[in-house]
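Chemist: Pasting the structures here.
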Structure I
Amino acid sequence: MLKKVAIITNGGDCPGLNAVIRAIVKTAETNGVECYGYIEGYKGLYENNYIKLESNGSASGLLHRGGTIIGASNSTNLFNLKVEENGQTVYKDVSDYCIENVRKAGFDCIFTLGGDGTQKSARDFSIKGLNVIGVPKTIDNDVAHSEITFGYNTAVSVATEALDRLHSTAESHHRIMVLEVMGRYAGWIALESAIAGGADVALIPEIPYDINSVVEKINKRKAEGKKFSIIVVSEGAKPKDGEMIIRKTLNDGKGLDNVRLGGIGEKLAEDLEALTGMVSRNTTLGYVQRGGTPTAFDRVLSTKYGYKAMELALEGKFNVLVTLKGGKLSYVSLEDVVGNNKEIGARSGGTASTNIKTVKMNDDLVKVARNLGICLGD
């Protein structure tokens with residue numbers, strides 16, 4: 001009999017997190033289950049720091065709010081935690097300690113709201129006997145087996161609005177305007193916002209670009225009397241025979257994506273100005289994409305995910321990820337989500353063993369972009 005459950009929101013903040021929390025809490029209360037929230041993601045699991053969540057109290061008025069009321073962490077790997085001992089930095093596997101915290105608290109299930117890294121740890125905890133249900137959260141839309149993750153629609157909408165505004169300046173001043181968007185190792189945001197925002201070029205991590213192809217597209221537009229161009233570039237895009245631009249490398253330990261991408265937009269603008277003679281400017285959208293009020297789509301999607309997660313818990317279906325397939329709510333095992341990344345505590349994202357969802361060349365978005373004349377850099 002399910003009596004008490006707890007929620008963890010982990011990784012980067014994301015529009016729709018609070019809506020998922022709200023849906024889980026309300027569904028739990030309808031079925032006589034108490035709901036709690038760990039503070040600051042997996043960090044709260046280690047510190048045994050949690051609060052009670054109630055729809056008429058702490059979990060009230062959440063539907064429209066961005067971020068997460070219980071905080072998040074994107075630098076905590078409980079299977080290889082960075083700690084200070086006797087003035088020295090050491091790394092410790094504290095997963096068993098955290099599981100004991102959960103059991104002492106009496107939680108029958110932990111809901112993990114997060115992206116591929118969060119669900120990787122969720123899978124690792126499930127191997128050790130913890131009842132876990134994952135909910136796919138990321139603006140990058142890169143969680144395996146997830147048709148769409150909550151937060152993605154909001155990020156694309158923000159990027160599209162930015163493109164609408166950049167069009168005005170580009171056309172007025174006959175410039176090349178570059179917009180750098182997030183996405184890590186997947187180009188979903190760049191590709192979909194480029195289509196929605198009428199961009200001329202979309203550069204994504206899955207297609208290493210030839211700068212000459214981009215220049216050819218710009219020159220063709222100039223020959224047709226169009227004296228400006230709009231380019232969307234994903235932060236993980238890279239030129240042929242080149243590498244992604246790494247803005248910063250962190251030292252948070254094994255099992256985390258310690259790479260911080262960023263800077264490709266500025267490089268692209270500089271290269272294009274030198275090659276075309278046109279004034280080129282870059283705008284890096286950054287954290288604006290993942291903050292603030294979720295769209296109506298994401299509010300509904302988040303609510304559906306939260307409801308389904310609680311329903312699965314009530315049915316005793318643990319160690320799974322809630323999914324949306326063909327517009328219908330479903331689930332897959334966390335093992336399937338992780339894929340070949342079998343080692344407990346192993347790194348998430350951007351490696352051969354990880355199972356993130358990237359843009360495939362036969363995807364409808366790629367076909368649409370090409371047939372609209374959007375240059376993809378190849």
Structure II
Amino acid sequence: MTAISPRPGELARIADPATGISLDELALAARNHGMPLEALRYDITPIGLHYLLVHYDIPHVDPETWRLPITGAVERALELDLDELRSRPRVSHTVTMECAGNGRARLRPRPVSQPWLDEAVGTARWTGTPLAPLLREAGLSPDAVNVVFTAHDHGTERGIEQDYARALSVTDALADEVLLVYEMNGAPLPPQHGAPVRLIVPGWYGMAQVKWLREITVLPERFTGFQNETAYRLKSEPDERGEPVTRIRPKALVAPPGFPDFQTRRRVVDAGVVPLFGRAWSGTGTVTMVEVSTDGAQTWHEAELGTPAGPYAWLSWRHSWQADEPGDYQISARATDERGETQPVDQPWNRQGMANNMAQQVLVTVR
């Protein structure tokens with residue numbers, strides 16, 4: 001990889017308190033889109049509404065000539081084309097995927113990057129073949145440590161030219177649920193979501209779900225590429241190594257009630273019983289409780305839980321709000337999973353704005 005000198009200020013990733021969203025960030029926001037929160041009504045997010053993050057460009061990959069080599073610390077290298085991959089056992093998983101940077105724009109001070117609010121999430125039905133049998137067929141070396149997934153996506157980030165590449169430990173890569181995917185919601189994988197083949201790792205934030213797969217390499221040592229060692233780490237100071245971002249923290253979102261003001265998105269509802277609905281998920285276990293607040297996170301009420309769309313997917317929740325008094329309100333929801341982890345009300349700040357599961361705030365006017 002080639003080091004490219006960054007522009008002045010490129011490495012300064014925390015905005016000054018008085019600094020608004022920059023033109024560069026607006027350009028990122030125009031390329032990458034969130035899921036409109038009214039789409040929480042769908043068990044399976046329609047393809048065009050599922051959140052999207054593209055690090056560099058959407059590469060053009062010809063499915064007729066595409067090949068996937070599996071090399072490195074293996075007994076026998078493999079190379080598969082798309083037809084060979086499709087001939088393998090076919091498995092589908094319904095998976096809720098969330099960008100690791102979801103909620104970044106709400107943090108104070110604000111980390112400078114893709115300015116997500118709450119919408120970088122979606123749930124899709126992914127179809128492909130399990131990765132583990134292919135790795136076993138290749139014959140993992142006894143000293144294998146990491147499995148690296150490299151994409152056709154190419155660009156520079158913080159002055160480093162690179163192909164987007166992420167690694168999993170051998171143990172994580174051999175998990176039964178990890179798939180090499182070629183279909184989304186029953187249709188061929190679209191270009192923006194990684195065609196012809198991408199990786200799906202249920203329960204992990206989106207950075208692990210490598211799109212436009214070019215090669216898989218097994219290493220006898222820890223992978224030290226940019227996306228593992230520099231990006232996607234939880235740290236407060238620039239010189240910290242930090243903790244890696246991995247599995248999705250528990251989170252709940254409210255489907256916006258009533259109708260919106262065009263620009264502010266403040267909701268308007270009529271006084272009386274207001275049905276509240278939303279989704280909750282966790283990559284570290286099953287959501288066991290969702291609580292709803294209608295008074296700015298002062299008091300909480302337990303919601304009724306629905307059935308998950310699958311073992312790796314969100315579940316629905318419902319709550320009836322007796323909104324008798326006209327006025328302005330702030331609605332929030334928070335999830336707790338089976339490990340007892342509950343969403344915080346206050347921000348879990350870090351320099352890169354990663355894994356922010358701070359409880360959502362929905363402003364509502366009762367008329």
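Chemist: Compute mean projected area of the Cα convex hull in nm², for residues 52-275 alone for each of I, II and report the one that scores greatest.
Modeler: Answer by largest value of mean projected area of the Cα convex hull in nm², for residues 52-275 alone: I.
Chemist: Between I, II, which one scores greatest on distance in nm of label points 7 Å out along Cα→Cβ at positions 60 and 172?
Modeler: Of structures I, II, the maximum of distance in nm of label points 7 Å out along Cα→Cβ at positions 60 and 172 occurs in I.
Chemist: Among I, II, considering only relative contact order in percent (Cα under 8 Å, 6 or more apart), which has the greatest calculated value?
Modeler: The structure with the largest value is I.
Chemist: Suppose distance in nm of label points 7 Å out along Cα→Cβ at positions 228 and 292 works out to 4.4; of I, II, which structure was it derived from?
Modeler: Going label by label, the one that fits is II.
Chemist: Quick check on the output: -11000 is helix-only ellipticity at 222 nm (-39500 (n - 2.57) for each DSSP H run of 4 or more, over all residues; to 500), derived from one of I, II. Which one produced it? Before the final figure, lay out each step's value.
Modeler: Details: I: -11000; II: -1500.
Derived from I, not from the others.
Where a number appears in this text, it was derived from the coordinates with a stated rule and is not lab data. Predicted model, so just to flag it, every value in this text is computed and none were measured. Cβ atoms are built from the backbone, for glycine too; each structure is taken alone.
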